[in-house]
Structure P
Amino acid sequence: MDFIFAMARKNLEFFAEMQERRQAAAKIATDFATAAYQQNFATMEALMDIAAEQNKAMSKFVSINEAAFEETVKESSAAAVKAAEQIAKGTKGTKGK
């Protein structure tokens, strides 16, 4: 009878150790999953911050480019008008001769 109780005690101890190992493995897996989730979240947050900064930079570039383009159009229009006036003055002078 002592043999049966000793064997039962050993079996219970074995199963208790196995349960502890399973719990430790589950904790490791849970900790890993949590860390991976946190890292993914931080990475996505950083990428969104980068995208927002790129958007700001692009908006600034576009506004600067638009202003430069408008200035160039004004200058070229003024130059075209001036050239046309000079041509008109030159043409008037040659017709009269």
Structure Q
Amino acid sequence: MAIIEKFRIYANAFESAVQDEDTPEAYGGWSDIIKQETDLLEMVKKMVKNKDNDEGRKIAVLLCKAKKESVRYIADKIMKREKFEFEDRSSTSL
């Protein structure tokens, strides 16, 4: 099974969701929302929006050791230059 990933930017949050297991018995994965940590939120949003340039990669290097697994996950993807899409829902608040 291929890993299914969803990344969404909201006006006041960033959401990550990854489904990495799909068996007849269960679905598996994880999700995370960054909302209350406003400094981290702004850095992650800037990193994702600039994922294909030097500015995004510099932020990814800074965040690769972050406490949150979801931040490390997406920073790692950016540092490896892996392709991924994100939904810009910045006109909506959570």
Practice task
Can you spot which of P, Q the value 5.8 was calculated from, given it is distance in nm of label points 7 Å out along Cα→Cβ at positions 28 and 68?
Solution key: P
Handout entry: Comparison of P, Q - label where FRET efficiency 1/(1 + (r/R0)^6) of positions 20 and 44 (r between Cβ atoms, R0 = 41 Å, to 0.05) is highest
Key = Q
Practice task
Assuming -37000 is helix-only ellipticity at 222 nm (-39500 (n - 2.57) for each DSSP H run of 4 or more, over all residues; to 500) as calculated from a single structure, say which of P, Q it is.
Solution key: P
Problem - Which entry (P, Q) yields the derived value -0.69, -1.09 for log10 I(q)/I(0) by the Debye sum over Cα atoms at q = 0.10, 0.23 Å⁻¹ - result: P
Fill in the blank from the handout: Comparing P, Q on FRET efficiency 1/(1 + (r/R0)^6) of positions 12 and 36 (r between Cβ atoms, R0 = 25 Å, to 0.05), the highest sits with Q
Handout entry: Entry that produces 2.7 once distance in nm of label points 7 Å out along Cα→Cβ at positions 60 and 76 is calculated, selected from P, Q
Key = P
Handout entry: Read-out FRET efficiency 1/(1 + (r/R0)^6) of positions 4 and 52 (r between Cβ atoms, R0 = 30 Å, to 0.05), computed value 0.90, structure in P, Q
Key = Q
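Coordinate-derived values only; no laboratory data. Note that the structure is a prediction, hence the values are computed from the model and not measured. Cβ atoms are built from the backbone, for glycine too; each structure is taken alone.
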